[in-house]
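Following this line, the structures themselves.
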Structure P
Amino acid sequence: MSLNVPGLITLLGFYAVVLATGIWASRRAKAKVTTGTVTEVTLLGGRTIGMAVGVFTMTATWIGGAFVLGSAETVYTPGKGLVWTMMPLQYCTTLIIAGLVFAKPMRERKYVTMMDPFQIKYGEVVATLMIIPNIATEIIYFGCVLLALGGTISSILNLPFVYSVVISAAVTIIYTLLGGFYSVAYTDVIQLVFIFAALWLLVPFIFLNPIPLDISATAFNHTYQPPWIGEVQTQDIGKWLDEFLVVSLGGLASQCIHQRILSSSSAARAQVTCFVAAVMTVILGVPSILIGAVAASTDWNQTDYGAPSPYDRGEAYGILPICLQYLTPQFVSVIGIAAVAAAVMSSADSMLISATSMFSSNIYKNIRKQASDREMQWVIRISIVVVGVVGTALPFLTNSIIGLLILGCDVGYCVILPHLVCVVFCPVANGYGGAMGYFLGILLRCLCGEPTIGVPAAIHFPGGETVDGVYIQRAPVRTVAMLVTLICVLFFSYIFEQLFHRDVLPKRWDILKVSHAITPPPRMEQASSDADGQMETMMSASDTGHLEWPQVEESTKL
């Protein structure tokens, strides 16, 4: 098949608009450096992100290529179906919990990244152990969304997969490199508007095609494949619950969501941003679900795609672009490819800036405490490029969108989430408990096995089965690992605190200074109020020896 020239021109035109928006935003970022340090302006937009832009960038972060294509893939896949589609409802749950539980304390304490409370409670050495898997998770997400886009462009434009991935990644890296969080936020506005309009435009054309059967008839009845509603077998209830919790709660351990919370102009706006974004996430998930249902209701022998079906060819991951190409007019498929590109870029740039934030602020800055703003700016730029290059390599290693997504959530859910809860809400948590929980939690999770990356199960929980020599867990092993981590953190934190406090262990052995930090954790104190009613806060860090977080004026709203 020849190259789809009109489609390629449309896609390049869309990329040009996004890149131009990113360049404009980068100039705006330079003008805002006076509102705070260069680092804060680059990573948090100077904490001046208003309600409208905040809602758009929060929503766009979750409506990525994995969301759009992965939802359609799961609904279409035989043996899965709608009941196994984890993203729209579960992402909504993530955002609601974030708004109710984390937005207020995180924003009021003016952290720069999600990992700041880790450093305050655990110390720099133990906190660094937590940062590494979190950065790895963001890189996995970056590769995941590029995989989604590469498959879509290849299917519709007949452009080689490698070109599709590399061009898209390059555009994303360039505008993120130029303007940091400002470019990410403003391009998210353009991208989300286009995603919303394009996805809902596609649905009527899909339904007008005479080949697919009525999806209401195929929802519960066998036709070309099992019903697209799907079902959860009794033996799979534990696995289903585990995946539901991983996707719903695992996102809370992502720097992406906290970066948008911390960039909001106030704690109250951060909370409202989460709630509104939760509703928009559900609305934008409906088109992908409908397209997946149509695909499951289609006799592909009657289309130009022919036999066997996409599932039998191992191309279920690309079912949305396949539907666009074979069930809609050409001009509609071109609009669809641009919509997927917008979704991918809206998430990919978020992963870039998130991973960069944690490395530059929580690792490099602690190694080089005397680093100047100019030095930090270069560190951020180099980090964006490195993260982008590493993430771009991942789509060439696997073709499972859902597999990458679940793996990324797995790291955040089992390793980071229990620690985040402890460092934010549990005064007893300390570095010793954090280290013990970290290693024991990871050990248990590895022993449970993970077929996605080829790790065999050493521990066989009840209810599993062996398939082709591989033991498949059906118990909620991820949730077990998460709870074990949480319990270990609290238990060992208390034990070590008491050992040093009661002089059972000599204080000279207390390398993490637990005996010096038995008092409550650093708090935010109201310092002063100026004539405009602006409040400045100050973190008391006398017991931790950590730097005070830079203060940022919040009078300028976007």
Structure Q
Amino acid sequence: MNGPAPRQAPLVAFMLVLLVLVLPGCARIPTSGPVGKSSEGSAGNVSAPVFLPAAPQQGAAPEAIIDYFYRAGSGYEDDYAVARQYLTQASSVSWRPDQRALVYRDARVVPTRTENVYNYELDVAYMVDADGIATQSPEGTVERIPVTVAQVDGEWRISDIPDGTAIPEETFKVIYGAYPIYFYDPTFTYAVPDVRWFIKNKTVKAMTSALLAGPAPYLRGAVASAFPSGIKLARESVPVVSGAAQVDLTAKELMATSAEDRLRMQMQLTLTFRSQPDVVNVELRANQDLVRVEDDGTVLPPVQNKSVPSRQIAISDRELVRYENNRISPLPDMQPVSSLNPRYPAESPVSQAAAFLNAGRTTLYSILPGQPARALTTRSTLTRPSFDLHDWVWTAGPGASGASEVAAFRPAGTAAGVTVPTVSLKPAWLAGRAVKEFRMSREGVRALVISEQNGQTRVQITGVIRGRDGTPRELTTPVTLAASGQPDQGVWVTDTTVAVMKGSKAANVTAELLSLTSGEPQPLAPWPGLVALSAGNGADDIYGQSAEGIFQRLGNGWSPQISGPLDPAFPG
């Protein structure tokens, strides 16, 4: 196909990796030509629609044949039987519709200077590949699909066409759904969702194939899989029999794994199939023979959607405090920090370490019980700190050359006067961008990054590649989430959802939820003067701060909590 290459982004896992990614709001559907009928049907999903597109019309011109062919691509039943009627016999055999789906806002057939060759010209929103990975296209991306036609028994048919389908955006929203497949963090302790997009009634087989193919690009190197490299499905189906998904794998690779690995494979598949109502359990098979999976209790299921404690760290009277149950109390065993004018605190989820910035956001401090605060770095500006499960505290800001750097420090376990372990990362995708927010995910594998360039912000999710000891080594090329405004701060809400906003002391502020599993940003109720966000466990555990105090999200509004504390933040 011709045209500009789309950039990576989720709906991720467009995630689209979206990840991911993201279904824009309104779209115009072309109105010329037959649309066909639709009915409800399913194969394991009662809500999966079935489109019944129109067959070729006698005497139709080449332009109509091409246009109707792509409309028929929404009719996936019987291996796109109707769409294949628009092709010559040879093309019908060779065409592979499942290789990718181009999702478009508008389309038209354009003649070329070559006889019987046309371009199907698309205003592309995003592309979904064979593994369900969605890639967002920049606004205004035009893709031209070359199509060659020939006459067969006096009727025009398509003789040469690239693999894949093209689907109007509104139709895509109906027949495709977002489904997390799951990988592990490198310690096999936590489950990490990798959101993919599949046709709604073909999900069990599609999920399995995607899982065996490995994680989306933004998670490669950051996550682990129990499935060994090279393992494949032994047959091109995953039947569900009496609630059991029978996953038939190539025997050589499967039998070479350990009992522990096979149990982790089964757990990985079980998590992945949780969205499928007809799947109760998972059976591993080797060339159709059932493989016994033993569980002696030594391998624990991975933690999904890791929760955080109910407490928050905050600033009150220029000291670090604990905010919980709408009350404040001193942070245990911490020395005074009022002389440092602290703001934007963070607390480790695995130790008693804490960190904060000064009011000017130029210096990052860490503090441990019984020790004075120590300066970790000084920059012209820094993002508020964020801890991960390996006890590294993260921030971002300009380095010595002025270019954006992401820095991580590990103060816990470091005696006073001893240099704190430090890592500085300079990912190429941050070149020319100013980082506004850097927040680690709760399982420690991903980070939310909000950056700005020329007044335009970008909300992205990157993967964190670590060494064997957990030391950060690299940030992966991220996926991009589509926000409706220009947010400058954000927090994790669940393992697939973040809340973002652009704070303002003088205006109504509308925060919104961005989800890897949903196509549209979800606005929260506007509230005057919101300047900070924090989030605990789920969308009902979101807090906002204004000059009037702290507010908790309640239904479609905000409920006043307490006045006085500043910058509350849950551990992490």
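Odds and ends about this structure:
- Comparison of P, Q by distance in nm of label points 7 Å out along Cα→Cβ at positions 82 and 450 - largest value held by: Q
- Which of P, Q yields -20500 [helix-only ellipticity at 222 nm (-39500 (n - 2.57) for each DSSP H run of 4 or more, over all residues; to 500), calculated]: P
- Distance in nm of label points 7 Å out along Cα→Cβ at positions 210 and 370 - structure with the largest value, from P, Q: P
- In this comparison of P, Q, the computed figure 25 for percent of Cα pairs over 44 Å apart is attributed to Q.
- Identity of the structure behind -0.50, -0.60, -1.27, -1.33 (criterion: log10 I(q)/I(0) by the Debye sum over Cα atoms at q = 0.09, 0.10, 0.18, 0.19 Å⁻¹, for residues 194-377 alone, calculated), options P, Q: P
- In this comparison of P, Q, the computed figure 156 for volume of the Cα convex hull per residue in Å³, for residues 362-513 alone is attributed to P.
- Which of P, Q leads on distance in nm of label points 7 Å out along Cα→Cβ at positions 90 and 474, largest value: Q
Since every read-out is calculated from the coordinates, none of them should be taken as a lab result. Here the structure is a predicted model, which means the values were calculated and not measured. Cβ atoms are built from the backbone, for glycine too; each structure is taken alone.
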